Structures are given as C-alpha cells and as structure tokens.
Structure I
C-alpha cells in the first residue's frame with residue numbers, strides 16, 4: 001500500500017493511502033509510524049494507524065460534537081471532512097455513535113421544530129431540516145408530534161409581524177379609519193412574510209388578529 005503525505009495544514013499532515021485521504025497525523029505520529037512521502041506500508045501497519053490513532057481520535061471528536069448539540073449523520077460527516085478525516089474514518093466514527101443510539105434524527109427534528117416553531121414558518125423549518133440531511137419522512141413524523149400545526153403557523157406569523165412592526169404595532173386601533181400602514185407598506189410586509197415561507201391565509205389571518213388589516 002502506497003502512502004503519500006500532503007502539505008501540512010495547521011499542526012497536522014494529511015495522510016493518503018493509495019490516493020485516498022485517510023486522516024491527518026501530527027509530525028510526531030508520522031515519525032512514530034516511520035512514515036515517509038511515497039513509501040510502502042503493509043496492510044497490518046495501515047490497520048494499526050487507523051485503529052490506534054485515527055479512528056479513536058475521530059470517535060472522540062464526534063462525541064464532543066454531540067455533547068454540545070444534536071447532529072445528523074450528514075452534519076457529522078461534513079464536520080469530519082472539515083476536520084481532515086477521510087470517508088473510511090468518518091464512517092467508522094459515525095457507526096460507533098450510531099451503535100449507542102447517540103444519533104436520533106427524529107429527536108433532532110422535533111427539537112429543532114420546537115425551538116423554531118414560534119418564529120419561523122413550517123416551510124422555512126422544513127427547508128432548514130432538509131439542509132441538515134433529515135429526510136422528508138422523518139420531518140413529517142416529527143411534525144406529527146405537534147398538535148395544531150396550523151395554529152402554530154399562525155402564531156409564528158403573528159410573531160413575525162410583531163417583530164417587523166416593533167413599537168408601531170401599539171398604535172393600531174380597531175377604528176377602520178385609522179390604518180397605521182399605508183397600502184404599499186402593508187403589501188411589503190405581506191411579501192416579507194411570504195418570503196419567510198408563511199402561507200397567504202396565515203399571513204392574512206395574522207394581520208387581522210393584530211388589527212393591522214381590518
């Protein structure tokens with residue numbers, strides 16, 4: 001098996017085996033394993049580098065990430081690649097935490113929805129969850145855990161409008177002759193809410209509930 005060493009990145013040196021990135025080692029580790037650029041090593045030596053150094057380090061890295069916050073498999077893979085780990089090591093580290101059920105994408109989706117549902121539209125939340133690598137089926141299952149999603153969407157739309165209007169909202173009265181928002185501004189407000197993913201009916205109802213649109 002042919003080993004190649006990449007250019008030093010930070011404190012570590014990328015390690016390639018047969019042209020594929022495996023991971024990064026410190027210079028001291030390079031010396032410990034007696035590695036040189038474009039050298040040949042045995043399969044057993046290759047496995048030793050992985051099992052003794054790279055995989056344990058990747059496992060610790062992933063565990064530290066999960067301690068801070070829930071992560072999807074896609075997010076963990078992205079973080080591992082950014083940290084200089086190749087696919088083989090990344091898969092091994094993820095399989096390790098998966099075996100302990102530390103990765104729960106349904107739980108991650110539910111938690112994300114719970115923290116965002118009061119200020120973001122369902123459309124925006126779904127988009128952000130899909131960016132995290134969560135499947136549409138899992139997102140649907142997560143939303144099933146929340147009753148009255150329609151009311152949640154309406155509440156979020158109202159909160160969005162409150163934030164946009166700020167102190168001007170307190171000037172609203174029930175008097176149809178006193179409309180604090182000119183037609184053009186009201187249209188801009190509706191357009192901004194629509195761009196955030198709120199449905200037209202939710203926007204209209206939110207405006208009426210807040211006495212902005214009579």
Structure II
C-alpha cells in the first residue's frame with residue numbers, strides 16, 4: 001500500500017469531516033447510561049432509588065405520564081428537600097426538550113446552574129444532539145457533556161427519522177417502530193394522534209407525542 005505523505009493539518013481535517021458525517025442528522029433522545037425515565041420505571045426500580053419509599057413510588061406511578069420534569073418535581077417537593085430531589089434526578093428524570101424547555105426545567109438537571117442554563121438556551125434552535133455536544137463541550141469536559149445529554153432530547157421528524165432515531169424514544173420497540181413508519185408521510189400531529197392512537201391509550205400517546213414533530 002502506498003504511504004500518503006499528507007500534512008498533519010490535512011489529516012486532522014479529513015478525520016474531522018469523516019467523524020462529522022457519521023453523526024445523526026435528526027434529533028434524538030440523549031444516551032441514557034443508566035438514567036431511568038420517570039414515565040417508564042417499574043415500581044421495584046423506583047424503590048431502589050435514593051429517597052424514594054413505597055408511598056412516593058406509588059404517587060409517581062399514579063401521576064404518570066409526566067409531560068415535564070417540573071410536573072414530577074411538584075409531586076416530590078411535598079416530601080423531599082431540594083437536595084434530595086437533586087440527588088434523585090441523577091438517577092430518575094423526565095427528559096427536557098432542548099428547544100422549548102423553560103429555565104426552571106433546565107435548572108432541575110443536577111449540576112446545572114444559571115450560567116450553564118444560559119448556555120443551553122444560547123444555541124437554540126438545536127438541529128441535532130451533535131450540535132448540543134459541540135456547543136456545551138466549549139464549557140464542560142466530554143464526560144460532563146455525556147452526563148448532561150442523558151436528560152435531554154430533540155423531537156424527531158416523523159417523516160424522515162431513521163429507525164435508530166425512532167427507537168431512541170424511551171419505551172418504543174420494534175412493533176411501534178413499524179406503526180410510526182406505516183403512516184408516512186404525516187401531514188400533521190393530529191394525524192399522528194389519530195393513527196398511533198389506534199395502538200396506545202391517551203396517556204401513552206401524550207407521552208410519545210413529546211418526542212416527535214412533523215416538518
């Protein structure tokens with residue numbers, strides 16, 4: 001094999017372009033790395049988490065689905081201190097939409113203060129999680145970006161999302177993947193509600209709708 005004698009800067013640029021081309025184009029749910037979804041966690045799993053007892057676990061199950069992390073926080077703040085809830089949210093969370101989350105929602109991510117919350121908002125609208133990783137990587141290291149990513153999502157475009165993008169929605173399996181794709185092209189979210197509502201109840205439909213958009 002012929003050896004290529006290319007300048008280092010050229011090689012680095014080529015590597016960067018190759019890496020960028022493999023990044024997801026569409027919005028996804030951040031890689032979870034052990035973080036439980038408050039809308040899907042089993043009661044037995046809730047009982048293993050810090051500061052949750054049987055009564056709180058049952059309260060979470062009764063109030064689901066939570067359409068925002070602030071809804072979950074309103075249930076838990078009656079029994080748990082801010083410090084206790086912050087510890088818990090490192091294990092259990094309701095994902096926030098990077099483009100629409102309020103400052104209050106962003107601040108419920110453990111370790112995020114006003115300065116970093118401002119950076120979350122600064123780069124809106126996000127087009128893909130790759131952009132989030134790149135922009136937040138200016139302020140925190142790679143492992144911290146990965147930790148923050150667990151708590152966020154960008155809605156997937158129902159008409160163009162890949163199988164991988166669709167399957168990144170928590171709790172969505174191969175059967176529902178087929179149904180999501182069956183009705184393409186979607187003309188509106190109303191159509192999504194009508195078609196997917198054939199397979200799931202209203203609560204589950206509301207949970208799923210948070211993760212999708214029609215463009």
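No value in this document is a laboratory result; all are computed from the given coordinates. None of these values were measured; they are calculated from a predicted model. Cβ atoms are built from the backbone, for glycine too; each structure is taken alone.
For the read-out distance in nm of label points 7 Å out along Cα→Cβ at positions 133 and 157, a value of 3.5 was computed from one structure; give its label from I, II. Structure I accounts for this read-out. Calculated for structures I, II, relative contact order in percent (Cα under 8 Å, 6 or more apart) is largest in II. Computed over structures I, II, Cα Rg over 2.2 N^0.38 Å reaches its largest value in I.
Among the shown structures I, II, from which was the value 0.35 of FRET efficiency 1/(1 + (r/R0)^6) of positions 45 and 101 (r between Cβ atoms, R0 = 30 Å, to 0.05) calculated? Going label by label, the one that fits is I.
Computing helix-only ellipticity at 222 nm (-39500 (n - 2.57) for each DSSP H run of 4 or more, over all residues; to 500) across structures I, II gives -12500 for structure II.
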